[in-house]
Structures are given as structure tokens and as C-alpha cells.
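Structures given as C-alpha cells follow.
Each reported figure results from applying straightforward, stated rules to the coordinates on display, with no laboratory input. Remember, predicted model here, so these are calculated numbers, not experimental data. Cβ atoms are built from the backbone, for glycine too; each structure is taken alone.
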Structure P
Amino acid sequence: MLSGQKSDEELIRTLAATLAQRGWRAPAMVLLEMLKPFSFIGSQAMLLFEPLLSPLLGGQARRYVTLLEERANIERLLEALEAEPGR
């Protein structure tokens with residue numbers, strides 16, 4: 001990992017916190033549950049929407065794409081979203 005880059009766990013926590021702050025916690029959880037079996041395809045679709053996602057993801061959209069390719073990381077993100085306080 002390059003100096004200054006966040007670990008996978010930090011990225012997951014940051015994304016969960018951002019989604020919760022913006023009031024997108026519940027919709028994100030529903031979407032992730034629905035798309036869990038298609039995690040690789042979904043991560044590739046994120047590449048298409050990278051210009052729109054970059055402001056939301058702090059310029060680390062590519063890292064999130066590789067992170068969300070794995071179904072285990074989707075589960076970790078769901079757990080982090082459940083732990084976030086709701087609005």
C-alpha cells in the first residue's frame with residue numbers, strides 16, 4: 001500500500017459514514033443486498049460512472065471498484081452501514 005492510502009477497512013468505514021451522513025444508508029443497503037450476487041459486474045459498471053462517483057468517493061473511485069469486486073467486501077460494507085447511526 002502506498003503511503004497515505006487508506007486500507008480496505010478504512011475505505012469501507014468511510015463509505016458507510018458518507019452514505020449515512022447523506023441519508024442514503026437504507027437505499028444503499030437495499031441496493032447492495034440486491035446486487036450482491038453481481039458484485040463483479042456492478043463494480044465494472046462503477047467504472048462507467050466514475051466521473052459522477054469521484055466527488056462522492058473523494059477521488060478514490062478506482063480503489064472502491066477493486067474493493068467492491070469481491071462479495072466479502074460487500075458484506076463488510078453492509079455490516080459497516082448497519083453499525084452507522086441512522087438519520
Structure Q
Amino acid sequence: MIKRTDSNHAEIIKALRNIPNLSVFSTHEVGKGFPDIVIGYKGINYLIEIKDGNKPPSARKLTPDEVKFHQEWSGQISIIKNLDELLQIIL
């Protein structure tokens with residue numbers, strides 16, 4: 001099964017790779033609801049689910065696997081629609 005990404009996925013990763021001392025790894029192929037990217041910055045790891053802010057809210061809903069993962073995960077997960085939202089979380 002081919003894992004799809006939202007249209008802004010590559011753009012966000014590209015921008016993040018320009019931030020000094022920040023690591024980003026695309027994890028969208030893990031599946032089973034695991035978030036799209038993992039970021040390491042200033043000693044903290046961030047699990048990030050990317051949704052396309054240009055789509056209507058109904059098209060940005062979490063999949064059933066994502067809902068389950070988010071409910072069962074004991075750590076931090078953030079859902080973002082654009083780079084600005086992500087930067088507000090990590091900076």
C-alpha cells in the first residue's frame with residue numbers, strides 16, 4: 001500500500017531542513033496512525049501530524065488509525081496545517 005502525504009508535506013520538510021540544529025525525519029510510511037514527521041530540536045522530540053490547511057475541515061480529519069494512535073500515545077503529538085503553526089510549537 002502506498003502511503004500518501006498531504007500536499008504541504010514536502011514543503012514543510014524542506015523549510016525545516018534550513019533551520020540550524022534541527023533534525024527532521026519523514027515517518028509517513030510507518031503507517032498505523034503514526035504521525036507524519038518527527039523533529040528533534042534543542043534536545044526535545046516532536047511528533048507532528050501534517051494536515052493540508054487548504055482543504056476543507058472535513059478533508060483534514062484524522063483517519064481512524066490516527067485517532068487510535070493519538071488516543072493511545074502517552075506523549076506529545078501536534079497537528080499542524082502549515083509551517084507557521086509548526087514553528088509556534090517548536091520555537
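Side notes on the structure shown:
- With relative contact order in percent (Cα under 8 Å, 6 or more apart) derived as 43, matching label from P, Q: P
- With FRET efficiency 1/(1 + (r/R0)^6) of positions 14 and 38 (r between Cβ atoms, R0 = 25 Å, to 0.05) derived as 0.60, matching label from P, Q: P
- Ranked by distance in nm of label points 7 Å out along Cα→Cβ at positions 30 and 46, structures P, Q are led by P, which has the greatest value.
- Computed -20000 for helix-only ellipticity at 222 nm (-39500 (n - 2.57) for each DSSP H run of 4 or more, over all residues; to 500) - originating structure among P, Q: P
- Structure responsible for 2.1, with distance in nm of label points 7 Å out along Cα→Cβ at positions 22 and 54 calculated and labels P, Q on offer: Q
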